[in-house]
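*Asks:* In the part that follows, the structures are each spelled out as C-alpha cells.
What follows draws every value from the coordinates through simple rules; no lab data is involved. Because the structure is predicted, anything quoted here is derived from the model rather than measured. Cβ atoms are built from the backbone, for glycine too; each structure is taken alone.
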Structure I
C-alpha cells in the first residue's frame, strides 16, 4: 500500500513513467504506479492467478477494492508462462 514511485508526477506523469518503463524493459509485462493496493496470488495444481488489487484508502481498516489487472501463470511442458 505504499505510494507509487512516481506519485509526485501526478496521474498523467505516473502513467507516462509506466509506459516508458515497459517500453525500455522487456521483463516488465505490466506496471501501475498510480494506485495503492496489493497482489493476491491464488495457487492451483494446473495454474496460478495473479490479481493486482487497488484499495480506495489506506487510513482506515474499512476500504473498497478494485481489480486493476489479472494474469494467469500456466505450466507448458517444463516452462511457466504468463497468459494474460
Structure II
C-alpha cells in the first residue's frame, strides 16, 4: 500500500511538472516542497490543523503559480485521505 501511495504521488507530481507554463530551475523539487507543505499539519487536542496548506497561500510564486498551487492542494488531499484511512 505504501509503495502505491508513493507511485501515486510521483505520478501526480510528474503530471503537474509536464503542465508547466515556463521553464524554471529546480521545478521538480519545488513541486515536491509545495506538496510537503500542503500535507503538513499540527495536531492540537486531537484536532489536526492543516497549517502548511494555509501557509502556502501566503507564498506568491512568480512563475508556474497554478501548478505549485495544485501541488499544495494535492498535499492537502493526501492529508485528508490519511486522516480518513
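*Asks:* Among I, II, considering only mean projected area of the Cα convex hull in nm², which has the greatest calculated value?
*Replies:* I
*Asks:* Comparing distance in nm of label points 7 Å out along Cα→Cβ at positions 18 and 50 across structures I, II, which is largest?
*Replies:* Structure II gives the largest value of distance in nm of label points 7 Å out along Cα→Cβ at positions 18 and 50 among I, II.
*Asks:* Could I ask something else about it? Among the shown structures I, II, from which was the value -21000 of helix-only ellipticity at 222 nm (-39500 (n - 2.57) for each DSSP H run of 4 or more, over all residues; to 500) calculated?
*Replies:* Label of the originating structure: II.
*Asks:* For the read-out relative contact order in percent (Cα under 8 Å, 6 or more apart), a value of 33 was computed from one structure; give its label from I, II.
*Replies:* II
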